[in-house]
Structures are given as C-alpha cells and as structure tokens.
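Undergrad: So, here's a batch of structures to check.
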Structure I
Amino acid sequence: MADLDLFATKHEPDRKFFSVAEVTRRARGLIEAGLGKLWVKGEISGLKSYRSGHWYFTLRDKSAQVRCVMWRSDTQTVRERPEEGVEIFAEVEPTVWEEKGEFRLTVRQVLSTTTDGKWKAQLEAARKALEKDGLLDVSRKKALPEMPRKIAVVTSLDGAVLRDLASVFRRRWPVEVVVLPALVQGGGAGPSLCRAIGVVRRLKDIDLVIVARGGGSREDLWAFNTEPVARAVASLTVPCISAIGHETDVSLTDLVADLRAPTPSAAAELAVPDRVIVEKRVNDLGRRLAGGLNRWTVWGNERLARTSDRLETVMDAFRGERERHLETLGDALFSSTRELLRTGKSRVGELGVALDALSPLKVLDRGFSVARDGQGRTLKNVADFEEGSEFTLTVSDGKVRSRVEKNYE
C-alpha cells in the first residue's frame, strides 16, 4: 500500500482526445451541412436591438426554445420591428456558436403568420426548392425562334387573353395557334395547368409555348406560384414565354420560363416578328444584293476583257501551228479515204456478183416458175392445189392468172 500513488495519472497512448474547440467545430459543420436553410414558426421572446443594428431574441413554442440572432444587413429589410410575443415565420440558418458552445439560429428574414405571411413563406420555400435544382439558372433558358410556325397557348377559354393574342398575331405575323384550355384560378387551377402543359410536351412541331392569363389578385394568380406548375413549365423542351398578370406581378412561372412578358399582348409581340420590319429588312437585303451584283458584274466584265486579250494572244500563236497540223492531217485523211473507197468498190462488186447468182430471178430465167395463192403463200406441193382454186404463176417476164382444173397426185 505504501507504493500506491493516489494522484498518479494513468497514461493511455492509444486513446484519441478532442479539444472543446474541435468538438464544437465539428458539431457546427454537421448542423450547417445537415439542415441548411429552412423556415421556422415560433413566438418572439426577449428581443434586444443593439446600436450596431443587430437583433438578439429567442424563438419558442409550447415545448422548446432556441436562441436567435439577426444581423444588421438583414434587419434593415424588415419594415417594422416585431413585438414581444408575436408569432412569426423566420427563414433561418442553423449553426453552433462556438465561443459559448450554443445551438443558435441565424435569421435572414421574418414574416407575419397572418395569411399574407403564410403565402410569402410558401412562395419563398418553393422558390428555394426550384433554385436548389437549378431551375432558376439563367444559363438553362432557351432562345426564342425568330419565325415560329406553330405556337401552343395554355390559358383559359374565358376572358380576353385569346382575343388579345389573336389580334396581335393577325397584325404582326401569320402563325398557327394550338390552344390548350386550362383553369387559371381556383383550387383546381394547379393540376389543370400541369395537365395542359403535359399535353404540350406530347405535341409535335410546336415551336413555342405561351402560358398566359390576365391580371388579378394575389389569390387569383396563386396557381402560377406553386412548385408543381413551375416545374411543369421548366420541363418543356421548347422555349416558353410566361405572361401572368399585370406588369407589376412576378410569379414563379415567370422565373422558370425562358422569357417573361408583363402581359399576354406583350407575349404575342415577343413571340412573332413584325411583318413590316421583316419586309423592310428583305427589301434592304435585296437592294444590297443588287448593288453587289452590279459591282461584281463590272469587275467581272473587266476581268473577262483582260482574260479575252490574253486568250486572243495565245490563240494567235496556236492558230498557225494548228493550221500546219490540220494540213498534214488533211493529206493523210485524203489518202486514206481514197484507198478505202477503192477497196470498198472492189468489195461491193464481188458481193454484187455473189448476190446476183443467188437471185431467184436467175432461176426463173432458166424456165422455172413460182405459184402463189390469193394470200401470197407459195404453193409447193400437189396437195396445195385444190381443184377449182385460182392461183398466180410468176414466170421470168411477168405473172399469169391460173385455175386448177384437175389435180393429179
């Protein structure tokens, strides 16, 4: 027992130890990476506003609470400071305050939990989800066709949207329009819009899509702020123009579309060219082409004249040599032709003698004759001569009409 030191420290070299700073740093990394930005609903308690502009307060509900900080750059965007005990929606970034080892929320914005605040919170949450998937990235937007031939329009059959679009199309540019009717407000508007946009994806030869509706209240336009409708628009493989509401209204559909138009009429003007401008451009190009052709013609004539002079010089030199060559060829051709004619004449004489020997007229000269019936067939056998029939007998100096009186077999 005398050798036992109660204050001796047992050394364990294989055990790894972490400092407090390392533990809190790891905890902060895990929380920030695992949670990210999110919306929290709670009641404000103990809000303190410092001269620096920062706010410190607690968010709590019936069963828990958490410390919060809102930096000056974010508090300046709040129109009115929240009162003690007010329930809010807060967009937060969870973290760990390492100096105190304390879990804390960094608040980026606050909204009232009234109807207006709820809608804003839902809209912001949907926007964040779309942004996370890259659907708000400008680089993914498609360019509009310069001269579309067929345009699909997703809108309601009621209202003035279709009439406004048709008026602009008739005035500016002839185009084929395919209308996909859909509800544009009310509880069933979102699914109806998604179905109509789904039909567009199955159509062929569509060059451009316009999703449109007239102006209205926030409630009327809410379907175009829902995440499913925005994702349906983003899934289109052809360019899309979003024209939702009046000029001051911006929806999620506007953000994911390839181009936003403040009104349906403006969308039609952006979709098709102006025929007057196109005609002027064509006329200008025609004049430029005519001017270019004239300049080319003058240059070509000058070049042709120079080339013609050079060619004439070459031809003069070639002409003398050609004439001498042709004279030599002519002499050779004359000699060959004369020899060919002499040989041919001799050969024709020989063939004439042979042909004359084979002529049937020579046979007739020797006392033979040829008998033919009325159809010109040669009668060779006794059986061919029927009693009482007539035939023609060809002799050396003519023909004799004959009749068979008696047939001797």
Structure II
Amino acid sequence: MLRKNRLFTPGPTPLLPAAQAAMASFSAHHRTADFRALFTRVLAELKEFIGTQNDVIVTVSSGTGAMEASVSNLTSPGDKVLVLSAGKFGERWTGITKAFKCNVDVLSVPYGETFSLDDIRARLTPDVRAVFVQATESSTGTRHDVEGIAKIVRANSDGTLLIVDAITGLGTTHLDVDRWGVDVIIGGSQKALMIPPGLAYCAVSDRAWQRMETTSSPRFYFDLRKERKAAAKGEAAYTPATSLFAALGAALDFIRQAGNGNLANGRAVLVDNAELCAEMTRAGVRALGLKLFSASPAAALTTIDSPQGLDSGQIVKEFRESFDAVVANGQGEMKGRIFRIAHIGYYDYLDTIGILGALEQVLARCTGTPVEYGAAVRAAQEVYARASSGKRQLVEA
C-alpha cells in the first residue's frame, strides 16, 4: 500500500504547510526595508509566543548555539555554576560549561527521573553564579519543575541566574517566564514552531544583560550584545537565514489564528493540544501493556520501555519499513532500551490515532505475540472524548 513519510520525532517536527510556502517564495535581501519589517515583527511576536517582556534574540544556529551563547555571555572562567542533569541534554550543559572553564557542580539524577527541590536547595550557595536546566529533557521525555526551581534560585541570591533550555518545552508546556524569574529561556525553530532547523531564540532578562557587562568568557558570533544592538535597528548582526524568518512569520500567524487573533491564546491552544495528545498516547501505550519510561512525563513526547528482550531499534526500524513513520530510539545509555514518540507543534488527534494504530501492528510483528488490535486506539479515543465532553459542558455553562 502507499506510504507517507511522517515525523514523530522530538525534532525536527512536521512542517507547517504555510511556513513551507512562505519559505519557498521569500527572496528579499536582508538589508532592505521589507526584511527589516519582517525581522522586527517576528522578534516582537516571539516575545508574545514566549510570554515575556524581555528582549528576544534570534541566532542562526541549532538550539545548542543559544545554549553556548548563554554560557559564554553570562559566565567567566572560574565562575561556580550548578548544572541540573537528567539526560543527554543536561549532559550537554555540563560539556558547554566545562568548555568555558566554569567551576561546574553537577546535580545528576538517573535517566527518566527528575530533581528533588530539596536537593537543589542544598546545592545552591550565594556564590553560585548560574543554574542551568532543561524544561523538558527530550532524551528521556521528562518534564522538570521549572517554577519550583525558579523559586529556589530567586530565594538564593539576586546574583544567581537561571538559564532554561526550553527547546522542546516552549509550545508544549505552560511557562510563566517573567513571573517565575527565568533569566534566559531558549527555544528552537524545529520544535513547536513547526519550521525547519536553523534558528535558535532566547529571551534575556535585565539581570542577565547586566551580567554580560562584567563577564570575560570569549565570544564573537554569539555575542548577544551585538545582536541586541543590531535588532534595535531591525537587523541581525550577521547574515540571517532570511527564508527561515519568512517561515517563522507564517508559523506565528498560524498560532495567532489558532487563538482567534491573540498570539498568547494561540500559544495556550498549542500547549493544550500537546498535553492532550500526550495524555492520549500514554493511555494507548498502557492499554497495550507497555511501560512508560519517565516518572514525570512531558507533553512534548512520550518515552516507552521496549518489551523485555526486544531491542528498541527493531521497533524504530519496523515503524519506518512498514509505515515510513519515524520515531526516535533512545539516546546514550538508553539506546536499544526505549523508544520515543513526539507530539509537538503541527500534530493533532488523527496523528495520535494513526501512530497508536501503527504501534499495535509494529508490536505484533516485532514480538510475534498476539496484540489486541484497537486497544491503544480505543484508550486514546476515550481520553479525547472525556476532554471534548468537558469543553462542551464549559461552553454550554
């Protein structure tokens, strides 16, 4: 039968058709009034999408570029920093901070787990200059308590900055950046914003801008002060990815339309959609007798233990060969042990039902044991029906 290639990975994610069209047709030079207008609008709308009054900077890079920029701009060699690590991307924070010669204290928990707030509090001393954490650890599908962590950091010292990698968190998790006191929050274009990889963005607090004036780590391309100065004139410091900005503008328009003309409401719709698809997926997985890997599951993706004795790579391969569907294997020490199904951005009820129906077939073929066809789909439909019923009652009331 015919097969359509579909992404169920935590990045890149399915592309928004309007963004693809905008990207394909855009040809303006980056030092023109037309591009300056687009650039200025996109920066302003990203503030609404993030939910912040802080200045937003966009770099031409993957999200890791903005992670590196937050370290190089906000620390000096020898600064004491605390890294909260619970997976491959927490380990990335460790690698970056060590590369810039910080004095790194790492609070680690096993893959699939999250942090005790008491343990974080015990590690925080007034001389800690910055705390680095993920909102969602996409290698494990785990959501961290950013609000709780922020309260501890803000109580510790006004000289302690909180930097949050929300590359898979923005657009899948409700985050109150300014009220919680997050100093830098980082996103990436290839996640909930539904466009290709290539742009990273971050919102930066006044505290963080002030810190940059005193830090001494080397920086050039990722000097956020240069980008801020250029952005005030409607430009990027260096050649921007013009077509990706056109795609980003289209994606933000789509999110605004989802919120009936209000971008903040559209962001809430996007997050609620991810939450519902995640709940449906978890219900379907449990109905098949599979075990969820994460103790604190995120809305961005669902991480599932492979059945005992079965390498998860076989499941990933079967999805691709039978349905041309791309799900993700585990990373690092979890490769072969778990598989990951994402539900980020341009992803809906039918995508969820489809991947769960495919999962039933994949399990039957990979395990060679009977599967109750329809069990996962039925469980997901029941979750959706309850959620839809609640919304109808709310409207009627």
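We did not get these values from a lab; they are worked out from the coordinates using the rules stated. Remember, predicted model here, so these are calculated numbers, not experimental data. Cβ atoms are built from the backbone, for glycine too; each structure is taken alone.
Undergrad: Work out the source of 85 here, i.e. which of I, II gives that when volume of the Cα convex hull per residue in Å³, for residues 79-174 alone is computed.
TA: Of the structures listed, the value fits II.
Undergrad: Who wins on Kirkwood radius over Cα pairs in Å, for residues 167-214 alone among I, II, i.e. which is largest?
TA: Sorting by Kirkwood radius over Cα pairs in Å, for residues 167-214 alone in descending order puts I first.
Undergrad: On to the next question. With FRET efficiency 1/(1 + (r/R0)^6) of positions 127 and 207 (r between Cβ atoms, R0 = 30 Å, to 0.05) computed per structure, which member of I, II shows the largest figure?
TA: Structure II gives the largest value of FRET efficiency 1/(1 + (r/R0)^6) of positions 127 and 207 (r between Cβ atoms, R0 = 30 Å, to 0.05) among I, II.
Undergrad: For FRET efficiency 1/(1 + (r/R0)^6) of positions 191 and 335 (r between Cβ atoms, R0 = 41 Å, to 0.05), which structure out of I, II has the highest calculated value?
TA: II
Undergrad: The value 0.95 for FRET efficiency 1/(1 + (r/R0)^6) of positions 23 and 255 (r between Cβ atoms, R0 = 30 Å, to 0.05) was derived from one model only; which of I, II is it?
TA: II
Undergrad: Comparing mean count of other Cβ atoms within 10 Å over residues 47-54 across structures I, II, which is largest?
TA: Top value of mean count of other Cβ atoms within 10 Å over residues 47-54 goes to structure II.
Undergrad: Quick one: semi-axes √(5λ) of the Cα gyration tensor in Å came out at 108, 37, 34 when computed from one of I, II, so which one is it?
TA: Going label by label, the one that fits is I.
Undergrad: Between structures I, II, where is relative contact order in percent (Cα under 8 Å, 6 or more apart) highest?
TA: II
Undergrad: Same structure, new question: Given that mean count of other Cβ atoms within 10 Å over residues 279-286, derived from a single structure, equals 22.1, which label among I, II identifies that structure?
TA: So the calculation was done on II.
Undergrad: Ok, one more. Suppose distance in nm of label points 7 Å out along Cα→Cβ at positions 159 and 311 works out to 5.2; of I, II, which structure was it derived from?
TA: Checking each candidate, the match is II.
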